[in-house]
Every structure is written in structure tokens, then in C-alpha cells.
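What follows draws every value from the coordinates through simple rules; no lab data is involved. Everything numeric in this text was worked out from a predicted model, so none of it was measured.
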Structure 1
Amino acid sequence: MSPLTITTRVTLSGPVLEITGDLDHATAPALRKAVDHLHWAGGQLLLLDLGGLQFCDSSGISTLLATRNLAIEAGCDIALAAVPANTTRILRIVGLDRVFTIHPDTSAAMALRSATS
């Protein structure tokens, strides 16, 4: 079991949360707390960088969905970046690869955002 670490940074496009470790029943509330403390404005992009994610269970997936709902309520876009293969597989199985915008990495997400802004 790897401890969950969430690093938040602010970009011109919006907040980026770098999530590393295990996102599961025990750690999912930490992500929710991090999201609750974000300062964001309508039209921004909330980017979740999952490149360091080692494990994600159903509680983690539920928290990603709750985060998406909060972003939408705030008038923001949300995207996932650097999603590990095992998590990508889960997202595909449950159809969430059609709900979340998924980028190969943070740089690609930011470049696309800059090009469309």
C-alpha cells in the first residue's frame, strides 16, 4: 500500500492536482478535501495528473466522478492526464473513458488548452 500524496499547483488554465500512491476507500477523502480547498473560476480547467497513481479502487473512481461533478457545478472543465494502464482499463470497462477527457500527459493537456483558449 502506497500513501496518497496530492500536490496542487496553479496554472493560467486552472489548478493541477498531481496524485500519487493509492486512491482507495481509506485515502479518497483526502482527494475530496484537496478539491474542496481549490480556488477556481468558471471556464478554468481542473487537471488531475494521475501519472503517479499506483492503485485505484471503486471508492477512488467514485471520488473522481464526484470531483467531475464539482468542476461542472463550478463551470469548469476537468481532464485526466497520464492515466496508468490499469486505471485506464477500469475507466474503459465502466464507460468513464467517454465521460472524462483523457490526455497522455500534463504537457499535452496544457498545450491543447492553450490552443483552444
Structure 2
Amino acid sequence: MTPLNITHRDASDGPVLRVAGELDHAQAALLRREIESLALRAGQCLDLDLSDLEFCDSTGITVLLAARQYAGAADAGIVLTGVPPHLLRVLSMVGLDRVFTLRPAPDSPPAGTAAG
């Protein structure tokens, strides 16, 4: 099991949490606590950078939904950045790709171009 590693930085439009490792039942509470410790303000956008996420189970998805609710309660937005293919597949299957705003990782090539 790869431990969950969360790093926090502030961007001009709100906090960015980079989530790496495995987001599972054993570690989901760590991300939930980190999100709930953020002082989101109206108009900000919480960016969850998932580009280094190796695994996400249903408990992890529940935490992502709780993050969306937390941001909404603060009149803030939320975006999932760099969603890995394995998680994107699950989000698409259950319709959450239409609930969350999804963005490619900043270092990803634009759509329709070949990488490297």
C-alpha cells in the first residue's frame, strides 16, 4: 500500500491540494480532514490535483463528493485536475464526470497532440 501524501499550496484563485498515493478506506479520513481545515471563501476554487493518485476506492470517491459539498457550502467551486485514467473511467461510469469540473494536468499535452 502506498501511503497517501497531500501537499497544499495557494494559487491566485484558491487552494490546491496535490493528492498522491492510494485514496482508500484506510486513508480517506486524512484527505477529508485536510479539506475541512481549509478556509474557503466565496468565489474561490478548490483544486484537487489527482495526477499522482495511484488508487481510489469508493470511500475515496465519497471524500471527493464531500469536498464538493464543502466547497459548495462556502460558495466556492471545485475542480479535479489530472484525473488518472483508472479513476476517470469510474467517474464516467457513475456519471460523476458530469458533476465535477475536470481539467487535464498542467503538464499534459493538449488534446489531439502526441506526447513527447
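Of structures 1, 2, which gives 113 when volume of the Cα convex hull per residue in Å³ is computed from the coordinates?
2
To which of 1, 2 does the computed value -9000 (helix-only ellipticity at 222 nm (-39500 (n - 2.57) for each DSSP H run of 4 or more, over all residues; to 500)) belong?
Structure 2 accounts for this read-out.
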